[in-house]
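In structure tokens below, several structures.
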Structure P
Amino acid sequence: MKKRLLFAFTLSSIQLFAQNKTDTTKRLQEVVIKPYFTEQPLMRTTGSIGLIDQSVLDKQPSNSFVNTLNTIPGVRMEERSPGSYRLSIRGSLLRSPFGVRNLKTYFDDFPLTDAGGNTYLNALDVAAAGQIQVLKGPHGSIYGANSGGVILIQPQYPTDTMQIGVRFEGGSYGAFHQNANISQQFKKYSVSLQQAYQRSDGYREHSNMDRKYFQLLQKFDYAPNVSLKALVFYSDLKYNTPGGLTAAQFEANPKASRLATAFTKSAIEQNAGIYSKTVYGGISNTWNISNHFKHVISVFATHTDFKNPFITNYEKRDENTLGLRSYFEYNTQIQSSNLKFNIGLESARTGTGFENYDNNFGVPAAVQSIDDLTAKTNFAFAQLGFDVQEKLLVELSVSANFNKYDYETLQPIPIAKRDRKFDNQILPRLALSYLALPDLTLRGSISKGYSAPTTSEVRPSNNVINTSLEPEFGWNYETGFRLQAFNKRAFLDVTGFY
């Protein structure tokens, strides 16, 4: 195994507080997360959830999500070359050699996964994340099509004081990562600006990467009980793909990139790689109508300019997504029980223009094929939760999912627009947790998972539109328990699922 040497230098704001001498015996604060609409203690959640907070992020290298996410049991993240991720939860990518599929990812209140099922997780810089929650197993009853799980990424929010931070990290094989941030909390307005730059030469030939990242997060309490949040980020990512080697080639030189054959040029000759520029924007409005009612609405849009010089062709993609997520929440107390009811919808549309050319030493040449494909996903969801005496928590949720795509061939032979509609899916989930002892929780759940074929599967780089692909779906059964001990310093989470 090749090991990378890393060093880091951090300059950040330091806050000093005066305090009186107090009793050193204290009970640690309870961990609170927000996996489904509202905050709840991690100890009492009904699902299997992995949590990565800021303290964990600070202990891991900030050049990649790989080391951080691999600290969670059941999660496997790989980086086949710098900047190229493969992410799997409970084996959700057994049939796929690369990519982030069968999962749903949210960045704050906004879906990062487009309507075609693709997630450009590598567009984000690690420093942009303040907390990551991984919901293992299908959660389609709330978050729509996913069979592997859901990833919830929370950005770093401004605190009560101005903060300015700069961090540098470097290592072997030309690894370098720099990020800077400035944030300020005012009376009713807060703003956070992040910038990052990362590069690496990689261990193998033709495996270098380069990424520039900018992010702006704002929040404005413009009226009593009403707040507006805006998120914008820009990512410019470039990385080369060295390709595969035979066993003999690997033994001769494990650092080599894919070599030329009698029929194809080498990875270096074809300048094989990914060039991806993404602009993402979202606005979210939260209105606490009363003590019992709340409404949240989020609109988001993204544009990706994607280029992929490959061994056999040169692909260009123009991707544009527009979407909305909105829900109402009602909460009340009935004697010793708390009741919460959520109902809402999410809708997204992603249009992709595919252009494939001959690859002439890294330069697009003659046209092979030009297609337009539009993926549309819509789902309505509802969840009812009962919390009886803060001991028994029961959650019943369900969603109705509608997925289709339209496709049209423009070249070489024009073919009129057609569509492919998948069967509508009802995705229920029943889950409960019981606080048997102050430090012991028992839990169990039954849920249905569903994932439609992604855009890159329906129309891969071989220029063929696959209309016969069917969605994946199945049932998930799981049970487990959580145990904490030694004044909450030790935490055990055991899960069995089928």
Structure Q
Amino acid sequence: MKKKKLIIVGGGTAGWMAALMLQKSVADFWDIELIESSKRGIIGVGEGSTPALKNFFDEVDIPEESWMPSCRATYKTGITFDQWSAKAGFESYFHPFYTYFDRDHAKALVHHSLLRRAGKDAHAHPDMFSYNHYLARKRLSPVPPYHFPFDIQYGYHFDAGLLAQFLKKTAVERGVNHTDTLITDVQLGADGQIAAVIDERGERYCADWFIDCSGFAALLIDDALGIPFKSYADSLWNDSAVTLAMPAEDEPACETVSTALKHGWAWRIPLQSRVGYGYVYSSRYTSKEDAEAELREHAAAGADAEVRHLSMNVGRRESHWVKNCVAVGLSQGFIEPLEATSLALTQQTISRFIHAFKDGNTGQGFVDIFNRAVNRSYDDVRDYISVHFLTNSRTDSTYWIDNRENPGPVSKELRAVFNCWFDSGDLPGLLKHLKIDGAYSNHSWHYILCGMGVFPDAVGLNPLVEEDRGNVDLERISDFFNRCAINHESHKEALEKLAIGSAVSN
């Protein structure tokens, strides 16, 4: 059977991730070619991930010692949110990657949150109930030794430029065709499908299928096919960012830190080669010059630290799969990197397309189902991100007050979550009923609502009675974490061993 041709337009992390996943899954059916221009750089806004990235590397058979040292990568156990809340005792909290290891601790948090929501004096700050938070505080590697009986979920921090280069090298070695040229035009057939893409020299590249990884330019999905963009600007106001780098730490952290500043928030991402800082803000409330000055002060960066300014269009396409084109990565949508969801959404889109194709589900009915599913994923992430802003309790700037009082639309799903929470209802049951526990589990919803201190005021809380306590013993949880942590080496030691393993294998 003659193979069909698939062209990926655009490289970067999204393009080369798509190339590797497609090469792994459908190389028997398709010849895969990626066309990109070395004249164009990559955006590389987010340099953190969720555990989905580990699943990607496992899926395409790339071990950590092969890619982490060359991409200056570190491990990530979760995100600390600092100064998002002004409520006493809730000024900071940790959003861990939930692992089955924490199942009983998570149940204890749910129990305590119900008590606190009912006005009882229960300890409901989430940090004590998470093992990954404990690892982050101790700067321990989340990778357990072979004899450790529990699986720990974790993500990564990485240099986005180096990761794209690594994925490119690996994909080409595995048989993906690579062409370095700048695509400037798209030719449609009489049926409205993409017939060919055309480069700056006028050369045509024909294929049966096209993947649009052209970034914010959205050359295929927007310029050629005209698919509208659904803005999230009424829910998420941040539209700009400024970034800089500081020297690496001797003992690298294994967590991202997100700190609320005057007109937005700043990330702190530790790599082996540097510590990356970025300030995500709203241009309606501050200028790029003032934002840069605020970031420099926050990062203790001197005047010689180079900065990079970026504009962000937050939202998604109305459709992602149209005729013989699938948009992947920034061409399909973008949500500010507060929870590092960009690559997970990219990976999910590619995986859904591969499964649909392999099952023969390429008819319009299945395409519609695909688009609804991808849209739902984006909208669910938008809702979760917006909770950070809607539940903030800062009063130091108009930006934060306005965000808390945002008159913009709130989805019926998010409104139901808030109603359930304030009515002391069954939140896990509601999330499952509404089918919105895919992007973020009920554990993540408890981490954010508990962590932000979304409870009745502490004044006048009723004391606990014996039947309230159940079988939750906070001291026993802490002791259990202490004993388990003996099995983990330091984050620094784990990274050094990876580097040695990489050198030996090369």
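A few points about this structure:
- Entry that produces -1000 once helix-only ellipticity at 222 nm (-39500 (n - 2.57) for each DSSP H run of 4 or more, over all residues; to 500) is calculated, selected from P, Q: P
- Structure responsible for 12, with relative contact order in percent (Cα under 8 Å, 6 or more apart) calculated and labels P, Q on offer: P
- With FRET efficiency 1/(1 + (r/R0)^6) of positions 239 and 463 (r between Cβ atoms, R0 = 35 Å, to 0.05) derived as 0.90, matching label from P, Q: P
- Here semi-axes √(5λ) of the Cα gyration tensor in Å, for residues 215-350 alone was derived from just one of the structures P, Q, and that gives 31, 18, 12; the source is Q.
- Entry that produces 19.5, 57 once Rg and Dmax of the Cα atoms in Å, for residues 263-430 alone is calculated, selected from P, Q: Q
Each value in this text was obtained by applying a stated rule to the coordinates, not by laboratory testing. A quick note: this is a predicted structure, and the numbers were derived from the prediction, not measured. Cβ atoms are built from the backbone, for glycine too; each structure is taken alone.
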